[in-house]
1. Determine which structure produced the value -23000 for helix-only ellipticity at 222 nm (-39500 (n - 2.57) for each DSSP H run of 4 or more, over all residues; to 500), calculated from the coordinates; the candidates are P, Q.
2. Match the computed value 99 of volume of the Cα convex hull per residue in Å³, for residues 28-91 alone to one of the structures P, Q, and report its label.
3. Work out the source of 21 here, i.e. which of P, Q gives that when relative contact order in percent (Cα under 8 Å, 6 or more apart) is computed.
4. Supply the structure label, taken from P, Q, corresponding to log10 I(q)/I(0) by the Debye sum over Cα atoms at q = 0.10, 0.14, 0.16 Å⁻¹, for residues 44-139 alone with the calculated value -0.26, -0.52, -0.67.
Structure P
Amino acid sequence: MKSVVSTVITAADAAGRFPSTSDLESVQGSLQRAAARLEAADKLAANLDNVAKEAYDACIKKYGYLNNSGEANSTDTFKAKCLRDVTHYLRLVNYCLVVGGTGPLDEWGIAGQREVYRALSLPTAPYVEALSFARNRGCAPRDLSAQALTEYNALLDYAINSLS
């Protein structure tokens, strides 16, 4: 799994050199933000199902037509799968917060997602809406410290951009 440390070392190794000062500063910055990331990961893990359900509800409210017969959210099975997918993205964000890199999202959430959604004729806009809701829902200092919220939002933005 990719983390800041493994990414820096891999890049330097591929270039046939030792990590540079700027490489090491990047790792140091990541380590300095570790406490904020872990705070965000802890709070998200404690509320993951609630955040996912609220995000799912917000996307269905905006895209109510998805509940129409034959649409992507028209049966109980489809609804459960949609909520499962939103939960999956949030869980991957949680993993990314812990490892300090985008590896889990890259490997298990983004790789091949567009092809899968196109093949299944699934719209990505509802997922973008759900993740945007989760992003906009957070508030410092009510939910997280300012730095923890920044780390959380950055990863949600990364996921949103991959779906857009």
Structure Q
Amino acid sequence: MTETEKAATAPDLPTEFSEIEMRCPPCNTVWSAPVARRVNVRTHPDARLGILLKTMHWTRCPMCKTPRQIETIFEYYDPEQGLLVQVRPDWEYEAGGGEDWYWARYEDLVLKYRDVEVRVDVVFGLDQLIEKYLGGESAVREAQELWEARRKEQG
């Protein structure tokens, strides 16, 4: 099967959103913040931009306005590439035991998608995702240029 045929037969796994409870360390305020559990970059192409700019999964305390990164596990899905990557917090690799932790998470993901024709992988942090699958620093520069062009158009 060619790459084009694989992409054409790739399932349309939808983007899924959820909420996560956040607590602000400075003021102790609790709120719910939206998160993506899976992003389909065919249906939500700006998710790729948010990843490259590292603006995805950030929130701000509604009381004191302190910005906070939301460290959550999510799946990056590119149906054109037939690729699904689970993105885990970068600290998890060291805290969880390195290679053994990677292979255990990878096995879990393979089993989860065993009936879906998609290539799977696990990465720890946005930097690994960007470097391994999204084009590295040149893709980050292109995303920054695109974002600046959009900002100029708006304003």
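1. It was calculated from structure P.
2. Q
3. Values: P: 30; Q: 21.
Source structure: Q.
4. Values: P: -0.26, -0.52, -0.67; Q: -0.30, -0.58, -0.74.
Structure P accounts for this read-out.
Since every read-out is calculated from the coordinates, none of them should be taken as a lab result. Since the structure is predicted, the reported quantities are computational estimates derived from the model, not experimental observations.
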